[in-house]
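Colleague: Alright, structures below, take your time with them.
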Structure P
Amino acid sequence: MSGDSGGHWWLTFLGSHWELAEEENIGHKGVCQVIIPPEIAWRLLTQGITIEEARPQIEIKGKTTLGEPIFLARAVMV
């Protein structure tokens, strides 16, 4: 996530499972990067913005087929 409230997370497939970490998994090269402004992230994750409205504001670098599922992600924030 870009901006002051953002951060970097790495999702790595380790042969039999996925691992989400705040540090890059040494030895595994990233093939996709998704950059989301925080004001778009919370709106997308809570269905406060449509996929069509969010798409031009989200940058996917690398293998786009790996980044596309972000548009279907949902979260409940309490």
Structure Q
Amino acid sequence: MKIIIFCCFAFIVLKQLIIIANACTCLPATTEENYCGSDWAAHILPLKKEKINETEGFSKYVRYTVEILDIYKAR
């Protein structure tokens, strides 16, 4: 019985290692790449955060009220 439990445990561990090994290997974009690829960039000051369509304490959408301090890039 102990051998069966050990084999099941080993199988689960190996399966998880294979899943991790096959995960995405893409590197995250740098700040410079994000800036160059964006259409608009600004320095903002968040003033207010409100949840929209809140149901049972959970909200899928959030609306921010912000003050734009500087616009760095606009198309």
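Colleague: Assign the value -11500, calculated as helix-only ellipticity at 222 nm (-39500 (n - 2.57) for each DSSP H run of 4 or more, over all residues; to 500), to the correct structure from P, Q.
Modeller: This value belongs to structure Q.
Colleague: I would also like to ask the following. Computing distance in nm of label points 7 Å out along Cα→Cβ at positions 20 and 44 for each of P, Q, which one ends up highest?
Modeller: Top value of distance in nm of label points 7 Å out along Cα→Cβ at positions 20 and 44, among P, Q, belongs to structure Q.
Colleague: The value -0.57, -1.39 for log10 I(q)/I(0) by the Debye sum over Cα atoms at q = 0.15, 0.26 Å⁻¹ was derived from one model only; which of P, Q is it?
Modeller: P
Colleague: P, Q: which one has distance in nm of label points 7 Å out along Cα→Cβ at positions 4 and 36, as calculated, at 6.0?
Modeller: Computed on structure Q.
Here, each number is a calculation from the coordinates, and none is a lab measurement. Small disclaimer: the values here were computed from a predicted structure and weren't measured. Cβ atoms are built from the backbone, for glycine too; each structure is taken alone.
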